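For reference, the structures are reproduced in the following blocks.
Every read-out reported here was derived from the displayed coordinates using simple, explicitly stated rules and does not represent laboratory data. Every value quoted in this text rests on a predicted model; they were computed, and no experiment measured them. Cβ atoms are built from the backbone, for glycine too; each structure is taken alone.
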Structure I
Amino acid sequence: MSMNNGSFRDPSGKVFSIDGEIYRSIFAPGVKDFEAARDAGMYRRLISAGLLTPYEEIAERDFTPEGTVHCLHHPRLPFVSYPWEWSFSMLKDAALLHLDIMEQLVPQGFWLRDASAFNVQYDGDRLRLIDTLSIGQRIPNSPWVAYRQFCAHFLAPLAMAAYGDVRTLGLWRNYIDGYPLDLAVNMLPAWRRYLPGLLMHLTLHARFQNRADRKEDLGKQVTARTPKVSDTGLIGIIRSLRHVLTGIRWKRSSKIWESYKDIRTYQAEDVAAKSEYVEKIVRRLRPGIVWDLGANVGEFSMIAAAGGAFVVSVEGDPACVEHLYQRVFHTKETKHVLPLTMDLANPSPGLGWDSCERFSLKERGPADLLLALALIHHLVFSSCVPLESIAKWVSSLTKYALIEFVPPTDPMVQKLLQNRGANHLPYDLNVFLSSFNAYFHIEDQMTLNNGRIVYLYVRKTDA
């Protein structure tokens, strides 16, 4: 049995796995809410609407942790992602998912007990709420208990990204319990703070919260009167939040890499040949999980997904990731592609309590097949990572790797070397081959007309 480190804070239940199967134990503190929601048909309704991850209640529980009252079996997610890796629209859609669920729950006497972005994941079909136990019985006439958390996890980072800089979404690494509301307000342009929706849900909210926090810091008793909120009033708040979020839009300013296919330095026939080769390898290996690192706008991710794989498409440019997310999630052109933003020279680390609460990129592997097409030279010249280190890192992530070597004479490499002269890390075909051959066997290869070579590697321990 392996306990999930991301669920240790919840006294109501724990998530664990056995032989790759995912289970949830429900302990005594969570029984009342679970049984009430189950018996009222709330789980069934949300699952049918595609809002909540399905479950099967397990009768025999000999394998469960001590104290288990109910045990649920859930489908396994193909990949767990985190908000600091999401596109702007993915975080926005996760916020709207919470509000959709609240509109279904409140009229039936229930609500979401928390509103954490970590409770939403992509399962290969759609975004869904994965925390069954976040659904509880509503306290009559009470304000939404998760209102502050919702604003900290969704409204604050989205406002900062849209009206400030989209790169502030990376601050999630520092604020995994949600963005401080006063920080968000201070980083917004002054006139944005007083837009009607943001004024109420963010600016004044932050001011009242700071006042209460200061009183607590001074040891003063906080005696603020708790307002009564009817079901109608709570639905009004939910719809107000929806209106504010719907109006927050990020205007992409960076389109350099998004338009890469129009400015790249090699010919269409080479692109077509590489695409055909990727399709051939995917068809041959039939990987379940593919990681496309340095994916740009995801053209090879789409090829792998068309071959039946679930593809984690990783790119450093938020504009490219947003473009691919819109293409996958909002046009329904294809599914099974999860676009994520990540600097591969500084990939997502383990975070949270004991650095184990949220997994590092490496801990979420291995992939069945890794694509690194037109990536390696950028890691060497832009991020100063030696080829040997790159090869070792790739070997820790996957069994099979499709790696493209771009020769030093290539126009793109020459551009990267313009300001470096002879002062750069060793980079040529011999160094490339010796570095990767230390960890992999070459199983196949293809040379493009422009001199670039695509190698299919298999890790030596798996060969």
Structure II
Amino acid sequence: MTDRQVLLRRLPAVDRLLNTPPLSELAGSHAHAQLRTAAQRAVDALRQHLLADGEPLPDLTPEAVARLAAEYLHALETPSLRRVLNLTGTVLHTNLGRAPLAESVLQAVVEVSRGYSTLEYDLAEGKRGERHVHVEELLCRLTGAEAALAVNNNAGAVLLALSALAGGKSALVSRGELIEIGGSFRIPEIMAAGGVRLVEVGATNKTHFDDYRKAIGPDTALILKVHTSNYRILGFTSAVTGEELAALGTERGVPVLEDLGSGLLLDLAQLGLPREPTVRETLATGIDVVTFSGDKLLGGPQAGLIVGKQEIVARLKKHPLARALRLDKMTLAALEATLRLYLDPQRALREVPTLRLLAISAGELQRRCQELLPQLQAAAGNRAELDIVATTATVGGGAMPLAELPGFAVAVTPRHSSLQQLTEHLRHGDPPVIGRVQDDRLLLDPRTLLPGEDALLVKALEQALT
């Protein structure tokens, strides 16, 4: 009998583990089936480790295996989708959920979710209603559109518009606008999924008005203009304006769709950010329909927003995909509450977290670091070296890729452990803390540290270093 076989025979039985601390101590608070599942998982994991000639050899005592089972049980009970502390400085961090929601928005979601709601019920008429009405009027007021529709995300909005307006026919797109964004969202593939034949016009860096005019044929059902939200082509370039495309579309009877990606309801140049056209300004060019995101620079929940001419949006509402892509009641509540904040632009700047975080000055961030530094130093003791460094952050979410947000961060250099160990310990904390590694230091950028999270960060750092 080999050494591995001997070790396999030493694996404790599941029933024995159920009577071994600390697993046995959980019997009063957990169902027997849960405990058995955790014990079986621990035994199976150790068996696979031994069969794979894993090194180092594990501790196979019943107490050690019971501890492993208890850890598995804790992991099973810990939600996968969890709150984290974002110390990266990236305001719209796609991997961390993009835009945090305003307090009034959270209250609206709770109020609608705790019971029944008017999701598809018309109180005035006492009969079935339409769920899109909760945000349509607001979107029209804020953008100047004739009609509006909200779906589950902007990729869905583009897919719906392409399918409804050009399904089975062709659409014109500039070669310089055949973008790919996160999650492998590619314009050519979205067009193919919508049954639309792609007709490329112009060159990668230069597209002219005549390129579109010459490409229009009997099969052309749509002109698509795409905002290059997550990259820029610089240098020897040219592009056709929305006004020019709108005029061409009107002349040839072809609708024009512009995908703004991260659409703006307010001009954020007042916050020191690059000037980009708002949704209202884009529609004012004569573009027939515009799509944009709800969870990027708008600062709301994930949603794809479609605004434009009445006849065009009506076609989208009737398309079968509209039902497949519709929003649930919680997202609609969050979106409606966020849009209501924009009815008063100054209130939106104060209360929409995304706008507030983008507006923080470098001086204010330096003061925040100076407030945090002594607290973090006390938590770290002699286990790490901390100092304040100048840095720059990004908007994130594919928005304004060239914008730099100057600021300051607290740099942490562990003395008795590796930087990798520190970041791992912070990620496995409760709540997890995500910073950014730069120049062999961990930077904790307070731009994205939300109100009430300071004490949590201090405690997390102390636990990670000990």
Structure III
Amino acid sequence: MECISVFDMLKIGIGPSSSHTLGPWRAAERWIIELKEAQLFHKVETIKVDLYGSLSLTGKGHATDLAVMLGLTGADPETIPVASINTRITTIQSEHILNLNGEKNIKFNPETDIIFDRTFLPFHANGMMFTAIIAGKDYPSTFYSIGGGFVVKEALIHAKENIEIHKTFPFPIANASELSAYCISENKRISDIVLENEKSLRNEKAIDFEFSRVWQTMLECMYIGCHTEGTLPGGLNVRRRAYDMHKKLQGELPYNNPQEWLETIRHTEVKFRQILKWVSCFALSVNEVNASLGRVVTAPTNGSAGVIPAVLMYYLVIENHKAGFKEIKQFLLVAGEIGSLFKKGATISAAMGGCQAEIGVSSAMAAAGLCELLGGSPEQVMIAAEIAMEHHLGLTCDPIGGLVQVPCIERNSMGAIKAINATELALETDPKNAKVPLDKVIDTMWETAKDMNTKYKETSEGGLAVRVNLADC
């Protein structure tokens, strides 16, 4: 039984991609641990890194090479000062010296020691091999970044089966049917069941601390995105839009920090036509920060990091001005559990399932969280998640230039709007009349993923990625 914590689904890290940035970063950290456990670390003379498949095809646009270097230096994606990233990378590139884990300098030229190999390894589209050279002998180790910042080694039949296993939960959940059964037998909400599982891993004070960190990162990310203007890096010349949208919506009301900003928005009169604009603004702000190597919360991926914060802000700003940490925690408990169901039964990797695995899953997670906060029954919460995913089935991943910008940023806005709509539909649905169980849509998503043409799975070899002329951008 896979026991996935909510905090496995909601990770703090650096953009622009959970599978192509955060995953390789974590893989580099794990490799260093391997070297130390094998008592090889201090013997390492030089190293090389091979990036395979999707990591090769879109790795430059997703900053995979930069993430690998930062991971090898021992920097932590949760705490590294974002402003220091460019300086650290430039130093490695210019001096051809890498301070391995912050402990020893080795020669390292990113141009020759990071190899982009278009070959797809059999196990997963996101493969990478780290090799240490010691006394002329190679010591290789292969990792796979399977989506959402999850990193694995052993090649099992399906990537979704290979995951860090926590100790058994009091309410072990393999699918939506089991979750629903617990809610009925225990007469509890989904958030209550999930909280009991989390309490088997850590005490409630620690749980609250982690949720507070997650929420503050989301809020700060939206704040930064709404107050930063200019053009995103990468060569597409994409102008940041959240700044302009926010300026028109917010006006000139004063505030000094993210929390004051939130309270100011909550007390601003919002006209009906502005509601969707605010939701879009929140979503765009997160993913513009993500696209510029900023700090975001993987939810369940970096490419879809804007959906959940945008929908949660919708609840706080539009639906319930009195809501606080209690409601934020409740929302995230439900959203995290729904995300884990998709990870167990399908995939959250765009390289395996296209964008339905990112925006589709995040929309389902957000819809579920919002539905419970608005008084939906556990059955209606499942319906909300099902509706949100049902209308993302088959969504391709075709980033222009391999960058997490077009169409990725706008898709977060669309995913958030669909989540709100799915919630409203679910709240008006009698569960007895629902036609598609959540488990069926998860199964369908996985079948669709397997049937989807490889070029539409985060390779930039199909769709918009080949129809738009980069020279015209």
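Summary of values
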item: Parent structure of the calculated result 12.4, given that mean projected area of the Cα convex hull in nm², for residues 196-427 alone is the read-out and I, II, III the choices; result: III
item: Comparison of I, II, III by distance in nm of label points 7 Å out along Cα→Cβ at positions 28 and 236 - largest value held by; result: II
item: For helix-only ellipticity at 222 nm (-39500 (n - 2.57) for each DSSP H run of 4 or more, over all residues; to 500) computed as -12500, the structure of I, II, III it came from; result: II
item: Structure from which 2.2 was derived, distance in nm of label points 7 Å out along Cα→Cβ at positions 36 and 212, options I, II, III; result: I
item: Comparison of I, II, III - label where Kirkwood radius over Cα pairs in Å, for residues 92-307 alone is highest; result: III
item: Origin of the value 48, 29, 24, where semi-axes √(5λ) of the Cα gyration tensor in Å was derived from one of I, II, III; result: II
